[in-house]
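Visitor: Pasting the structures in now, so scroll down.
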Structure P
Amino acid sequence: MAATQRIAVGAVAAAACAASVAGCATGTNSEQGASGPQKGAPAPQSVIRLIGDGSTAYTGAQPHLPRPERLKAGEKPPQFVVFSWDGAGEDSQKLFSHFRKVSKENHANMTFFLSGVYMLPEEKRDLYRPPQHSPGSSEIGFNDEQGIADTVKQLRLAWLEGNEIGTHFNGHFCGPDGGVGEWSVAEWKSEIAQAKQFVKTWKTNTGMKDAAPLPFDYDKELIGARTPCLEGQKNFVKAASQLGFRYDTSGVNNQVWPKKREGLWDLSMQLVPFPGHSYEQLTMDYNFMVNQSGTSTQGDPDKYEYWGDQMRDGLLQGFNRAYNGNRAPLVIGNHFESWNGGTYMRALDDVVANVCNKPEVRCVSFRQLADWLDAQDPQVLARLRTLNVGEAPRQGWETFLSGRSAPAPKGVPGAPAVRQ
């Protein structure tokens, strides 16, 4: 589909964030890690209830999601790792389908941030009314019928496998002159509403009336996002909080336990070691690329292998720092792109295979991480937040978290079932 070059151009167009850590933010089947909780059973067959024009449907609870459990007193927390994808869509590179396969093979769930314009055909582009831009404008283009059909197929399968479908919004406008960093709360609400609408009306907009629906209610599925170029977080978070979102991943954090901002979990990407450098790097393929080959997406071929190894090793060093230290969740962001010969995709293959099969590791979606955090005793989370980057409790985990936990409130994931 035409999206192959669209996505790359959209990311590189955001060169204003290139050299900084701000970045251009253009499941499991049977178990999660060797000692993670067992997967929930697949959902039983149920009657499909179509929504609207039939682009989406309610099909029951999402399959393959384990119930989050509250830590027991003195219990060591799992090591969570989130692999996430900005502007997720299936094009001629077939990277969406590839990483679905990688996810299944390594007992992982992931989060796919869909760009709404990838569900809108080029000839219907004027349906998009971007804030502070003329109708039909987009820095990443639109899609064609085949591209939409391919993307819908991958979204459907990904969700049924336990993965999460979030949003990367629509036109990917960065920088000054109408970029997302200049948008008001009301303009963010408009952008979110349109991103939802394109997902909920792809059948009408493409004419593919007989195609199978997406198996979820997107109004309920959509609980989090990452903004383009990590810009506009302040007003987006205000809008998202009012719209019932549960998390945001549009900032830059250190490897410490997360806290809430405006009622949303701040699950932003983090700074990890950058092999060969004295400074740290954001956990995103784009940022590694920019600090290796500049804004050129295809640099010196002789350096491709080294650059990929550099990203792989940096992510693994960050993982080990948390795994053997404070156990802070590791958040990694990526794009379905073949930058520098596809070396970053190879690096991600290696990282997923390396970390997701280790004892006490759970490779999860943002939804699963938010569910787990909400299930915990707030006092325990506050205690975890006292640990610095890479700092393991000196007295050991059992002593560090041995305090008596408050009972889980009713209705919180992980709370005991209410007796009838």
Structure Q
Amino acid sequence: MRKLLLWLVMVVLMVALILGGTAAFLYSRTGEDSLPQEPVTFGELALEPNGWDWVVPVLGDSVNKTYQSPTNLTVQQLGTFTDTIPQLVLPEWVTGAEVTITAPDGTSWSGGVEDCNTYTYTQNGDYEIVVTAYHQENEPPADPQGWYAYRAGYIMQLTPTVTLSSERAAQGSIVAIMLSGILDGEPSLETDLGTVWFRKTTSGYMGYIPVTYNAESGDHVMTLTCGSLTQEITLSVSKTEYGNVDVPAEEDVGGAEEFRNAIWPLYTTGESEKLWSGAFQRPSAGEVTMSYGVVQMVDGQRSGQATGLTYGAASGETITAPQNGKVVFAGTLTLTGGTVVIDHGCGVKSYLYGLQTVTATQGQTVSTGDAVGTAGEEHDLIYELRIGNKSVDPDKAIMGSSGLQYRESE
């Protein structure tokens, strides 16, 4: 019995020596190269850590190695940014972050992983950015856990820039206008082409200029104002040959005042954020029987011009939302039958007229392709796309070639 106990003690000691030796060997081989190596970058420049605290697993949860360096007041100088707004890029090992940017006037802004690049620069001058990047998930199990701290100074000297998606535009199109740089106010655009809504982007603002079917051809001088910035921009409009089509005289069914009261207020209200994504979609599988801009002739006399697309939709066909948005009107009007209006944001709205039944409800959020009603035989199905009260050619948005698709990710 004594020999057995002695043997067991020797086995335990041997195992302990082996484990201890293994732990010591692994501990000695665990160096700073076990810590995350991929750098955090700002403005495409690698930030240098000025403090850290890491725990590296050596042997499961039993043995860990710690690397620490207290944060200090050293400020890495990144230089001057004159062309672009610097972006913070966090590598894959980062699971959480705290970001603080201090402006020349002493005001501070704080954010995290999700919104670290949403800061709006409103002045040129000396800035400081402080970042703490964490890795707090033990996946895989041998992953080190802890953080790096960074502190850097930089100078912003950005002149505002204005870019048009196109300097020439045909009647019926949409031109995007992009404003970027150091901005000290919110933009507005004075133009005879129509009202322009602006949305916030990562580098400034984006707006959408409607060039309707009867916009005067030639150069249009527009005045952009944003805080202390005032700049004239020229957009050249070219004439589109739409052609004529003979149509029968329409019977006056009344309802004009009802239509104005229901629809016209929608021209000046709506969501400020962009709700659409990508190309628009046909609301009907039917053939287009009248294109946008076509001049309608009754008994040889001009009676009007098409402000949308007319579809030969089959009776009972499901009519769908051309894009994501919010239903701001759903009902039946004497003049246009079943009517659905979808707000896509930034002043852009889809107007669907001539439905037999309306299944959408006011206030409903719809996605591209969602059913909003059915077609019938009493009215033609008409699809208008407008920015404010100015109609534009829906076909360009459907083909994905509209200014609405210009640099959408901004």
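All of the numbers you see were taken from the coordinates with simple rules; none came from a lab. Because the structure is a prediction, the values reported are computed rather than measured. Cβ atoms are built from the backbone, for glycine too; each structure is taken alone.
Visitor: Can you spot which of P, Q the value 5.9 was calculated from, given it is distance in nm of label points 7 Å out along Cα→Cβ at positions 77 and 309?
Guide: It traces back to Q.
Visitor: For P(r) over Cα pairs in 10 Å bins from 0, in percent, the calculated result is 5, 23, 34, 26, 11, 2, 0, so let me know which of P, Q that is.
Guide: It was calculated from structure P.
Visitor: Here is a follow-up. Quick check on the output: 3.6 is distance in nm of label points 7 Å out along Cα→Cβ at positions 205 and 277, derived from one of P, Q. Which one produced it?
Guide: Comparing all candidates, it corresponds to P.
Visitor: Could you figure out which one of P, Q the value -10000 for helix-only ellipticity at 222 nm (-39500 (n - 2.57) for each DSSP H run of 4 or more, over all residues; to 500) was computed from?
Guide: Comparing all candidates, it corresponds to P.
Visitor: Ok, one more. Going by distance in nm of label points 7 Å out along Cα→Cβ at positions 133 and 149, which of structures P, Q comes out largest?
Guide: Top value of distance in nm of label points 7 Å out along Cα→Cβ at positions 133 and 149, among P, Q, belongs to structure P.
Visitor: Taking mean count of other Cβ atoms within 10 Å over residues 317-324 as the criterion, which structure among P, Q has the greatest value?
Guide: Looking at the calculated values, the largest one is Q.
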